[in-house]
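Next come the structures, one after another.
Only the coordinates and a few stated rules stand behind these numbers; no lab work does. Please read all numbers here as calculations on a predicted model, not as lab measurements. Cβ atoms are built from the backbone, for glycine too; each structure is taken alone.
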Structure P
């Protein structure tokens, strides 16, 4: 099996992957994809810490930096379990390991969204009035106020648009995963994948309208 098939023939790549044992490499892959947004968040965290002197803020900043990794891990588990159990209900059959392996590789486009988010945070908060937006009674509230103020900045909005596009791309790859790993017809796999992906996208749009960074990124 060649990793070139990731680009040239993803369906064949997934068909080979789901037959292999173990999910060690898939866990590593998801961790790396999640961590791609951490540099931008680290930059923001350093800027905030330069303006504050609080051990609690260090804890808050650390949480912000590692959160994308934990969220992507959670999404991987939720999507995989959903595809497995609903796929069974729809008449599919196949191991849960195969679903987990395929879903992890189908999430690769989300790594591009995380890179875009990291760049957007670096770009946005270089000349941003962070100190003027440190509102709130505690470090958590202050960090949320900075994130809230930045969510409507052009670069961050562009990164969220990229996130939506990569979710569609990732969803298309997940269709191949469900089709191969659960032995379901293409049309059934499309319906199964479309519902959570559409819900995910609608939640991001709703969060942007509400100005909530915490829900808007979701990866």
Structure Q
């Protein structure tokens, strides 16, 4: 079963609120996105599926909201929930590792997609696409299983990250601005440790100074 079939099967056999990554309120993601884009610019939610984050982004008045997911069934759940507001969102069905180009954006958000990319070649294609898509000075928000998080999810192997290992995967153009950890409780009350990193895309000509301190959340809103 390929990735597309696998994730469609999940949404065909489980209720949206029963999948392990379900959040009734995506507070961590929303807080980081609004901090990264106080002027409510353009944002893409990669692997957004049936998440309620899109509802909150539309309500917050973001200029442009795109949701991308490999499962069209997941996206149909989100569209049905939004009703007429779904027309304010750009919906893309596709495998993030097979997409060549996306429209430029200010914020790229990914909660629980990157950690499924266990093939280094897939991770490189992903990072290359993020780099081409984000505007310089834009922000990547990445949420993955933490080092002490699960080894598998939905029957799939995962990679686990912390600030050092995720920064290494992304490369020197992504400057870590903020990091945080939290414990997500699944619908069956099983705890899962997550790591979130907020990264700024630097100009190609600028490399971070070794030993320099990352920019703070206050710098973002200054």
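Kirkwood radius over Cα pairs in Å computed as 18.3: which structure among P, Q? It traces back to P.
Mean count of other Cβ atoms within 10 Å over residues 33-40 computed as 17.6: which structure among P, Q? Computing mean count of other Cβ atoms within 10 Å over residues 33-40 on every structure in P, Q gives 17.6 only for Q. Source structure of the calculated read-out (helix-only ellipticity at 222 nm (-39500 (n - 2.57) for each DSSP H run of 4 or more, over all residues; to 500), -8500) within P, Q: Q.
Suppose distance in nm of label points 7 Å out along Cα→Cβ at positions 89 and 169 works out to 3.1; of P, Q, which structure was it derived from? Attributed to the structure labelled P. In this comparison of P, Q, the computed figure 18 for relative contact order in percent (Cα under 8 Å, 6 or more apart) is attributed to Q.
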